[in-house]
Structure 1
Amino acid sequence: MCVQLQNQNPLDPSDPTEYMSQLVSYASLSEQSEVNDQLGNITTALASLLAANAVGYVGHTVEAAGSTNALADGSASWNYTLASDASKVTIKITDESGKTVYTTTGETAAGEHSFVWDGTTSSGTKLTEGTYTMSITATDADGNAVTTSSTVVGVVTGVDSSSGTVMLQIGDAEVAFANVIAIKS
């Protein structure tokens, strides 16, 4: 704009309304830039606060939305919910490579159910500690799929926020802090 003022013809000045409009636009742009910087600072502070809050969960048992849990000290625990009664429920446990290591049947009544796996395969082999995923397949008497959901249950052993998202560590498994449904001492 300064260059525009220096180069304007004194006999034919620029429109002052246009000049004022440009000044207002530049001022607005500057304010938006400052607001963006402040929002960035607030976001960083909030992430630090969440991580600090999550540290208080260490040593406590949490229940969090998810299906991958750690086999630690000889067991891994999940909860699953059936939206309606089912005639057949199949629980499948897979290892980190996606290989099915254990299959069993589950409770069929609508509602929440607990499942604790002792780390033994369907053939009786005891597996090592690590992360395992539970999947639920449920059908009603007519063969239609029943809606299911699952949660992991375990003791928080650590907190990691290096990815920008606060994650609670349950042994070798991780769950997002935002997915925590319940905490118990």
Structure 2
Amino acid sequence: NPEALAKTIQKAVRASYRLDKVIANSVDTVLSVYAEEIKAFQKMIKDLDKAIEKVVQVTDEEQILRSIPGIGPVYAAGILAEIGQIERFDNEAKLAKYAGLSWREKQSGAYASDNTPLKRTGNAYLRYYLVEAANRVRIQDPVFGEYYRRKYQEVKHTPSKRALVLTARKLIRVIFFLLKNHQIYQEKR
């Protein structure tokens, strides 16, 4: 709530030190401008979401992606726009590589590192949509949530990022299978 945020900031500023009347009035003016900007941005976001929903024709692919809990019209539109035709990809590994969700192998002789960095190649927009969608899906789908928790507990170094990217990788497998076979997502019961 922008008004509550502005009042909280105003109260904190006034409690921290005494302000001259002129400065206090300018702080009030600036805060009211920021509150109005926040309201305007929130309205613009709502309008854009509605416009995206109208632009995305209700295609079979869009319905397939929206059947996955946590994927709404914006993520579905973004993922479909970046993937294009699923027939371009022979398997889910090629789709993952296209999205930039594959890992470099770090090894030397018999040594193989446990900490392998994510390749930063591929379609950055698709990677963004998939990782953000995976974050929503893990919250709404218990299978993805359990997978995320399991991957989170496997390592000590940046577990949340790693678990989220691995969950996005799992989401790619599901998306590829569903789009390739024209099936609606069904949760495990």
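For structures 1, 2, calculate distance in nm of label points 7 Å out along Cα→Cβ at positions 69 and 157 and state which one comes out highest.
2
Tell me which structure, out of 1, 2, gives -8500 once helix-only ellipticity at 222 nm (-39500 (n - 2.57) for each DSSP H run of 4 or more, over all residues; to 500) is calculated.
1
Out of 1, 2, which has the highest value for Cα Rg over 2.2 N^0.38 Å, for residues 29-132 alone?
Numbers: 1: 1.64; 2: 1.52.
When Cα Rg over 2.2 N^0.38 Å, for residues 29-132 alone is computed for each of 1, 2, structure 1 gives the biggest number.
Can you tell which of 1, 2 yields 29 when relative contact order in percent (Cα under 8 Å, 6 or more apart) is derived from it?
Value 29 for relative contact order in percent (Cα under 8 Å, 6 or more apart) corresponds to 1 out of 1, 2.
From which structure (1, 2) was Cα extents along the principal axes in Å calculated, if the value obtained is 96, 43, 30? Could you put the intermediate results ahead of the total?
Details: 1: 96, 43, 30; 2: 68, 49, 35.
Of the structures listed, the value fits 1.
Laboratory data are not the source of any read-out in this text; all were calculated from the coordinates shown. As the structure is a prediction and not an experimental result, all values here were calculated from the model. Cβ atoms are built from the backbone, for glycine too; each structure is taken alone.
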